[in-house]
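Visitor: The next part holds the structures, each set out as structure tokens.
FYI, it's all coordinate maths here, none of it is from the lab. Since the structure is predicted, the reported quantities are computational estimates derived from the model, not experimental observations. Cβ atoms are built from the backbone, for glycine too; each structure is taken alone.
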Structure I
């Protein structure tokens, strides 16, 4: 469907009637993504590793939207196959997939354990491929869909002490582009968000290290850490009709980190 400039309205950002899967959507940035989608009108199907979802349930239900939780360890392929089927069983459709779940383990390269490499690649990269593939099958039949991957500053840089994390996040950027090449003509948009340095529980130890904190702040043109709030508008935009001509893009939300 084509539109002219006179057709544009804020309704293009609405997600009313949409259903979204968010992996790792019960805490941290994932909770922010899930709540943003709910506030924009979507019902949620949240995949979590644990069962600590009471706070997220209250936040989403306070918007008047429905939320269901599904427990799964995404490092294991056999746990992935039922996610999309269950979402479609519950809601009858799937419009948006946010591949947010991920993990990181730090160690010097010469000491890095094989099992840590495999766990992180399975969780951060393989799960993105398998879940996106299954979601795409549903979206192709529906004639539309949005897949939003969560990349990283280490989709562009190498980092230190995190080789599998860096490899996985480079891979996420690559999958974003590869899926877009195959699915764009089917009215499915696949893009990624690359968060910069965001103030969460996971980054609290770095922020409490005065030397490292100052090093980071000195490179951010905005001169401050980001907040999960700063990513909420981005995920709504990429999930909505307002971004229908954006495909295969990795959008950095980093206060300018990459340009310095």
Structure II
């Protein structure tokens, strides 16, 4: 197994960082890694905003549910789905592009491009001995985030990424078994087998939490998932996306 694969397989979220700021060279290397990701039709429909202002970091931390590691890290990146640049390109070339830019397809392209770039950035950072944590909590209040970051129409901040030198290392959380996420030729339709695999995974996750907390937690994956989805969080999102003139069809 080579070092790249080892880095990928050893990923775990880091939620505690040393008080060390990333260097400009480190930041630019992480961005270069992000830009090396595949991009649909060479559109590069994303932007990355680095947050160096301490007050902005604190505001984003508050928005994300008072997650301290949003404010306290080596560097904080915000990955955005960005169709604004494509809009400007259309204006420069005197072409009618609004119908395409505001379509569901281009919205999906922007989401996918940003996600691919972010994962490349994460692997780049981890290969440099740094730790990362994705921050979906900034979507708790995107109207506030939009104001903090001054993003224009056709741009949606999707998630943050805290990067820095790990002050602590969390245990690696077990993922779903391969035979549950990888299927060949067609989707697995055997409901009984599907449930059996999930029950097996529930036992694995329950054991993980029990060992990690000395018996204080024994959550199951299906229980966690059902509880989260029952809360109906961020239900404002569709209207927000429309307000940014994206995904209007």
Structure III
């Protein structure tokens, strides 16, 4: 089956002031697959992830050269950033539910985009929570504060909140690093399920996680992509010695 490219990243360089954080990145991220970004801390994984929905626009002194195309359209050139962020949802490392009810957390995005009809919002809230595999756990307490949920539930709530605006892409920045093993497994199962409908790009420190859930893996080192390959191939037959050194635990 031919896979379409969702994101095409060409000759991308990113500076924070004088610091050269990303160096000549060229990647084609496939549609409706899971791409993992791995590498040691500070190597550029999260920086690239945040470039894909222009979160880096908010960082002072950030300067970007090169192109990032989403479905062939340049995200820096003619695309409204609000449209981009509607198409590209984001889930962060630490669950960050809003201090409001579970229902209002999910309805927040759709309301921002002008949906006010309660029946419509009810449908969106239920579907998003079902899609995030958490509906059965919360359906009887939708109007209670989201802050009363466990960490693992909060993270799935944040995934549901991202899904509520019906994005095409889900960016996940180490979405399980603050979770216990059982919650981690639930999120991993969920991510596998979601790739039927969404393109997912996930930064992870956990190489076992990359091997379990991703289709493709990019290995970053000091702001460069050293290797980008089908996950199985990258982990079983790395082409670059630096990749091999990292995945066998010689550094990192």
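Visitor: 18.1 is what came out when mean count of other Cβ atoms within 10 Å over residues 103-110 was calculated for one structure; which of I, II, III is it? Working shown, then result.
Guide: Details: I: 12.2; II: 18.1; III: 21.4.
Considering all the candidates, the number was obtained from II.
Visitor: Ranked on distance in nm of label points 7 Å out along Cα→Cβ at positions 55 and 79, which label among I, II, III comes first with the largest value? Show your work: numbers first, answer last.
Guide: On the way: I: 2.1; II: 3.0; III: 1.6.
That would be structure II.
Visitor: Then there's this: Of the structures labelled I, II, III, which one yields -10000 when helix-only ellipticity at 222 nm (-39500 (n - 2.57) for each DSSP H run of 4 or more, over all residues; to 500) is computed from its coordinates?
Guide: Values: I: -12000; II: -14500; III: -10000.
Only one of I, II, III returns -10000 for helix-only ellipticity at 222 nm (-39500 (n - 2.57) for each DSSP H run of 4 or more, over all residues; to 500), namely III.
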